[in-house]
Structure I
Amino acid sequence: SLEIMDRVGELNRAGHTIIFITHDMELVARYASRVVVMAQGRVLADGGTREIFRLPEVLIASSLAPPDITCLAQELAAFGIRGDILTVEEMLDVLLPLWRR
């Protein structure tokens, strides 16, 4: 639940190292600053969340996909929108100022 993840985030900000294993890329996008991608017992990539989501070959090899909002941002990159957006909130921060012009 989000309540649990918020508490985990508090622990991390307090200096505790948190390791969690998941296939939920929405959760990864929201909470992880570093990602290690594995497939068949091998490490395929290790880096920042934004960096990892820009590596389609790694995600495909590990049967993962970025969050839908990140895929949308990558499509909108051709129109000048940042392609590394991870959350809906980040997308709103980028789009609302453009809409208000």
Structure II
Amino acid sequence: MTAPADGEGYVWAYDPLHRARSPYPFQAAAFRAFAAAIQCPVLIVSGGPTGFHPLDEDERVGAFRTREIAVIDDAGHMMHWTRPERLAALIVAFFAR
């Protein structure tokens, strides 16, 4: 998102709260328990090697009982901006099954 910059050009606009840390830290064990309780198929889309990959990614992904993994190479973390058509096609195909 952008905002006008002093009459010429644009600058990135952002919500300052987006930079704030959450008062509730991520709890990996709680996430894995939550993921394991999901009974429907889950689509997990990776943005390729440039995307966000936590050290325990395999454990997090493995916690979902029924999962389908798709990779959009070089899409990165913001794949809905960088490769929106490819992401949309994956989602539509997933829900069509």
Structure III
Amino acid sequence: FLLALCLNTHAQSKYEQNITALREEKAAELAKEQYGPLKPDQVAFLDYFPVDASYKVKDKIEVLFDEPVFRMPTYDGTSNEYKRYAIITFTLHGKEHTLNVY
């Protein structure tokens, strides 16, 4: 029992470390982008929810073919052409969710 508890604690801390590292990498990338959605001096104000392993999910991906191209507005006031590429379905806390991938 104690060994299982120690392994679980170590795995959780490794999971938290990985998420923290990804967040730091993303902040560094955003700070370098001159025309990104945030100004470099705003990146320091990013605030995240605490890491929660219950949000790890397994998903199903349905790749789409022959989807129409459409224009989507971007953050800088212009628009770009996009095409829906896939649909991702997953269950989180007992409820099914769907995301479109462009």
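Read-outs throughout are calculated quantities, based only on the coordinates presented, and are distinct from any laboratory measurement. The structure presented is a predicted model; accordingly, all values stated were derived computationally and were not measured. Cβ atoms are built from the backbone, for glycine too; each structure is taken alone.
Structure notes:
- Highest-scoring entry among I, II, III, by distance in nm of label points 7 Å out along Cα→Cβ at positions 39 and 55, is II.
- Computed 2.3 for distance in nm of label points 7 Å out along Cα→Cβ at positions 23 and 63 - originating structure among I, II, III: II
- Which of I, II, III yields 0.93 [Rg/Rh (Cα atoms, Kirkwood Rh), for residues 15-70 alone, calculated]: I
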